[in-house]
Structure 1
Amino acid sequence: MKINYLVLHNKKERILIIKRKIVLCLLAGLIGISVGLLDAFFGRILLGITVFRDAHVLWLIPFLAVGGFITIFLYQKFGAECMQGMGLVFSVGHHEKEKIPFRLIPLVVLSTWITHLLGGSAGREGVAVQIGATISSAVERKTKIASRREMIVIGMAAGFSGLFQTPAAAAFFALEVLTIGKLEYSVLIPVMITSYTASYTAHLCGLEKFTVVLQDTLNFTPNVLIKLIVCGILFGLVGATFAQGLKYTKSFFSEKIKNPYIKIATLSCIISIYIVLFGIGRYAGLGTNLIGASFTGQTIYGWDWALKLVITILTLAAGFQGGEVTPLFSIGASLGCVLGSIMGLPSMMIAALGYAAVFGSATNTFLAPVLIGAEVFGFSYLPYFLGVCAIAHVFSGNASIYGKQKTLE
């Protein structure tokens, strides 16, 4: 709640409010440290799992269905409510539910490791954000220092920042993602504190930040401007396609195949065949291989972005855990690389714009993708990210991978 200090005439009341704000900032710092440590633990093991899977991909992918069975069993046995994942985080943030069970953390961490070990195509930010939200939710219940929504925002920022080490983007992602059109400025300072603390802690623990130094420049001629607008429109449409496709595919298979074990087994077989036939593991896991290829001059095929999109949707619709953001980065980067070549624009620069804009379009956010583009690729490119992300955001049509996200009327 925003406080108007001008109308507070009681000196004792003013002092209590200031003390409360200070305590909240201190707690935000502690949450950042805790979440940064857990993010580093989760993220470093996940990277090791990725290396191991890539070296033994043909031996591991046939067991994807077995991993699916284990995932469903764990959630049904120990935390059926936790299966909602980000949906549960949003529900608590909207005061529709009271708390996030602490057992969500081991469940989502373990099940995400299983997904990536056996070749599923998924992300990792969902885990980090859920870790942060779970810890901040527990702090809220113990201290009542801030509202449930405000504490969830603080936790989400810490989780995102600790994993990606983009503190400004993480802060504004958390501030804007719950309700589009409403920024939680009442906790702006605690959110910034927890973001930078989590990022710094994770970095100290050895989790590396992904950065790319771009050398390209563009002259804003009418021809270049038209091409950038077209790129922005396509990025927005692809982000919306991912979001709507994920929503439809989840709904379709949940309706057609009621038994979660049969559903995950059926889709696992399809995913395994796709992953083996199309590039022998090229579209498994996070998609960091496609991101790396987009920015190092390696081969990017015209269909890379589309196959990664389809296989990621199938993986998440089946019931595997992880997230969507890193695959969205890879979809956007590989699409941008292709568009740059077609349009005669610098491929790496358009890949960078796609990296940010497709993420923003699929999450229905604007400030977060602009800032993540700047933090990863350099603030000198901020005007490009602002323009292209704005166009992509308009053409995404408010589509979102987060079903519980609300829009301010």
Structure 2
Amino acid sequence: MKTAMTRTLLAGALAAGLSGGAFAQQGVTDTEVVIGSNGDLSGIFAPFNVQAIKAAQLRFDQQNEEGGVHGRKLRLVTEDHGYQLPRAQANFNKLVNSDKVFAMILNLGTPMNLAGYQIMDRVKVANISPLTSAKALLEQDDPHGLHYLAGSSYYDHLQQGVAYLAESEGAQNICAMYIPSDFGKEIQNGAKDKAEELGLNWAAETTHKPDEQEFVGALTKLRDAGCDTVALALGVRQIIITLGTARKLGWNDVNFIGSSAGFHEAIASQPFADGYYAAAAWADYKPRLDTPEVKEWYDAYKARYNEEPGMAAILGFGAAETVIAGLEQAGPELTPESFREGMEKVQFHDAVGDVEVTYGPGDRQGGDVIVISRVEAGEFKEVARVTADGSEVPERASAGEKAVESAN
């Protein structure tokens, strides 16, 4: 009797779990896939997050109007951590365990993502295109093969950025201003390691709090140390203040260079920003507005939000496009395992970011290029495009060609 009752209860529980559709998978029903995002919508990196969410939502809405993916609509659930780690941890817990998301995109912050993996990995929630380029995310233990970085790392950005400035500007005395977090230390390490490799002088460095707004003392120290190149690992507003303060101090014989975290139109638009460099994993779309696909995206974003899309919107589009491609390749029987297998087949040209995106078995980094840009007349102009080993990137290699090259 007891055994029969146990079997009846188990059968009932299974039926309840599968009622309303064939799927008991977290975040998946016959009609919907729930995608989460845990970002900075109000803190120092909000300029890189707000438009990213808007662009991703726009792309999801467009896909939903076409019937979704395999008949499932995409629903995006977002939370704001304000670049505060305790809030980020609470948000991950809510999104994964209460909202029951299937996957996450555009999670901002290196320390936030590293902490979030403890929660996401536990229930096989994929982390796709986080808003950080930290190589630590790929070095982190990935028990289910579900950690996906969009492109090249902060470390590689500064490695190749310093190499470019050494060759093109004769850089000799390399320095850094950085937030001493995982994010900042990776940028500092990239610049310092390349300086040592090239036989350049590592002259000085200064560290800063995320909310710091006064840099006269730091800049005076670096100028007195003879720095001719300064790597920046700061927030967008902090970089703007740094550049403006350097000009007010009359310090003009110096090059400042940021990573993807410093590749933002708010910096380029400043009247004192000409000459500022940034090395990132994508290119600005503005020089390519005559490309039909880019113009169509630009017009759709502006019509929806009544504002021009910026760098963050480029990232939001790329992340959404990657998720959609992965879901399509995964097929209708959606599980973390089928999604991983689907992501391993993803190959496409991101026309907005102008990069080739390719994932594969054991390859969790979508793009490989480092685009080095310089501010001229208020806009970023591309000056070089290389790979992590410094090789020049061909004019345009298809995603298929990239996959063949990777295999050889």
Structure 3
Amino acid sequence: MVDTLFRESAGRLVSTLTRVFGAHRIELAEEVVQDALLAALQVWPYRGIPDNPAGWLTTVARNRALDRLRREAQGERLLAGSVEPRDVSADTALAHLDPMEDDQLRMVFLCCHPSLPSRGSIALTLKTVGGFGVSEIARAFLAKESAVAQQLVRVKRQIKSGGLRFEMPPRDDLPERLGRVLEVLYLLFNEGYGASEGDQLIRQDLCWTAIRLCRLLVAEPMTAQPASHALLALMLLQGSRLPGRTSDEGELQPLAEQDRDRWNRSMMAEGFVALDRSATGQVETAYHIEAAIAACHAASTPTETNWGRILELYDRLLERTASPVVRLNRAVALAHVAGARAGIAAADPLLRHPAMRRYALLPAILGDLWDKAGDRERAAASFRIALQLPLTDPARRFLLRRLTETTQ
């Protein structure tokens, strides 16, 4: 509970303080919030968690900020009235520090500004709005802490040098800017849902953070566009199945073998509501199609899954993207409709695609299809290739079991 409180409080406080100080002082906002969280860790174990923990953190962060501003020479200008975006002094603003509902939304748009690199946008979104520490971001992306820290420094430098402001984009710019935000949240969710290496098959913190931020978008009339609802539907429908993707022992469970009683039905229902709301516009996005595919996979039993419909949806998705991963997913759907060898014929050419050379799921899927086609020798060869590529520990154990089964 405390971890969740700290994450959400940190995101809200950093966003609110950035509104007061301006986008060029993100680091100051982060530092005083970090000070408040450390103070809580020192005080709460002895005095107990206060009745209003978020208010306690806000008060401490506010006081630390005032102390910093009064000490720093640069803070003198802020105290004299040079604050962004409101024409009030920093001490007056901080004395009545109340989070605005759109503070975090503004921060998301700042972090996802089109002038910033996508990887840097994801890291900054996790740090400022998600409440993640540098070490947590590094673990999530299997990167060195020093590399993540440098990435964050560069992004903040770009915000300062580019004069980026803490504000919602003008209405005319909203479609492009919202598209960028949705892209970053989509990438963030996928990082958690489909980890490529490490000891965890799923990094749920990343998934839940992406869902929480997408909920912010659909709660604000200006950004509650059909594409926003479609992305939220996709995340919720996919996220609802997360409890079934691993066993109690942390082992990978293929979709057909999952205990569907473990799926989060309330989240799934929310996903279907979001999917209905996404149908109000005139434009069908890739998020709409992917959400429709996820809805097909929400069948109560594997035999009820409409693979013909899924194949049609992948064909529509391929009209919008040439992604080899989409082609691979279509090959799986085709195998269910027309047989394993039809799936192999569609997937095998992807082995020559440059982007798929280190994508372990491709030979793993081919191994499964060759096994279904009755060619255990080729299945084993494919599993061996997959095991030489980057994998999570649960996925590696799963493929080792499949390799053993095909060589016995």
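Summary table below
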| read-out | value |
| --- | --- |
| Identity of the structure behind 77, 50, 39 (criterion: Cα extents along the principal axes in Å, calculated), options 1, 2, 3 | 3 |
| Parent structure of the calculated result -23500, given that helix-only ellipticity at 222 nm (-39500 (n - 2.57) for each DSSP H run of 4 or more, over all residues; to 500) is the read-out and 1, 2, 3 the choices | 1 |
| Structure responsible for 22, with relative contact order in percent (Cα under 8 Å, 6 or more apart) calculated and labels 1, 2, 3 on offer | 1 |
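Just so you know, all these numbers are worked out from the coordinates, no wet-lab data involved. Since we're looking at a predicted model, the values are computed, not measured.
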